[in-house]
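Structures are listed in the sections that come next.
What follows draws every value from the coordinates through simple rules; no lab data is involved. Note that the structure is predicted; figures quoted are calculated from it, not measured.
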Structure I
Amino acid sequence: MTGDERREQIIQTAVELFSVNGFNGTTTKKIAAAAGISEAMVFRHFASKDELYEAILHSKVCEGGEHQFPWEGNSLLIKAMEEGDDHQVFFVLALHALDKHQADSRFLRLLFYSALEDHELAERFVLDFIAGLYDFIGSYIEKRQKAGAMRNVNPRIVVRAFMGMLIHHSLTNILWDKKRKLLDVTNAEAAKNFAEILLGGIASESVKQSEAV
């Protein structure tokens, strides 16, 4: 392997172990054994376990990894926002999030562990990634409120309600209801309904009346 390939292998192995055992329950020796390399090789690429943890966050967010912002390169979302198509906007956002959660459930588990262990990775992810979502979605909601399409509700409350539905749905599927006994729906169906539920609560009366006609 090249140096970059070995580094990526270590990161992916670490994500797997951190997502199962947490930060405290994962040692560099275990990471090395799982990767089939020496512990010295791990330290050749990462000075400490904390530095490796930091590299995981950087690879997911800063380098446009699997958790890149949903509006990056998403022509459907940008078009829907420009046209004020609220249902399409929140459907695309929801589907993007649910698909990413499902495709990279290990990282979601890792973040969950980080929060429970009070590790700074969870807070860093919130500051580096989630805060951007609050700003982006919140600014769209403010714009639609000024246009009279949405009720005057704190935009960040709306964002939290929206993201709460998505995260709870994904965590339930990943952690507690893996066989989908409580609810078995596609990501597209879930995204469509979550968007409708949200907009049903924040749409202005004039919008509701026009939709009822």
Structure II
Amino acid sequence: MPANGNGVSAPSIPDIVIGRLPIYLRALTYMSSEGKLTTSSNELGEHLGISSAQIRKDLSHFGEFGKQGTGYSIPYLVDQLKSILNLDVEWRVAVVGAGFLGHALAHYNGFLSRGFRISWIFDSDTSKVGHEMNGVIVQAMNELEETIKREGTQIALIAVPASMAQEVTDRLVAAGVQSILNYAPINLRVPPNVQVAHSDPVVQLQHMTYYLAQDQRVDTRE
């Protein structure tokens, strides 16, 4: 049973709990940037719209991080969450696709400040190969496997059309990538040992429209 950097067996922790840890880390990092040194589950819950009981329950999976009456030390809890999430090292990331989305990802500086460095970019368009994106040279797709294997890359972002996404995924997995963030509007098939997350703004919008008043929609019927 694999363990994370904190020595906790990952499969024993519900995935929904793991998914909230980066949200806690982001809020705590913001609090720290504002000069705060301590917080409580109540304050953190009010900041995030999550109950204090849920926060305490989530953190209890990994140990005791606060004290009754004094709350949490923000620097300490930030360090602990980074360790749990294996963010106490910098992860080098490959981007597949150098189009508009790939260009935006390469230039998004939020990755670096949170532990991820865009180190390789691949594209099948020969007119893009050899060009620089935020200090990274775009490589040809036929260099993907060799580069991924040589560098031991474990994380990749897929920013290609849906028609190409599964083929790209298969190549990445065969080369050793174990975590994929997919921006293509398609579900990917991967082995059980590979983690996939999907980022599709249309799906998120479709989720939110369920809650919108129907009298605000545009009626496209004839």
Work out relative contact order in percent (Cα under 8 Å, 6 or more apart) for each of structures I, II, then name the structure with the largest result. I
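Computing Cα extents along the principal axes in Å gives 62, 58, 36 for which of I, II? Provide the component values of the computation, followed by the final result.
Details: I: 69, 35, 30; II: 62, 58, 36.
Structure of origin is II.
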If helix-only ellipticity at 222 nm (-39500 (n - 2.57) for each DSSP H run of 4 or more, over all residues; to 500) is computed to be -21000, which of I, II is the source? I
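Given a value of 14.8, 47 for Rg and Dmax of the Cα atoms in Å, for residues 39-78 alone, point me to the structure among I, II it was derived from.
On the way: I: 14.8, 47; II: 9.4, 23.
Among I, II, the structure yielding 14.8, 47 for Rg and Dmax of the Cα atoms in Å, for residues 39-78 alone is I.
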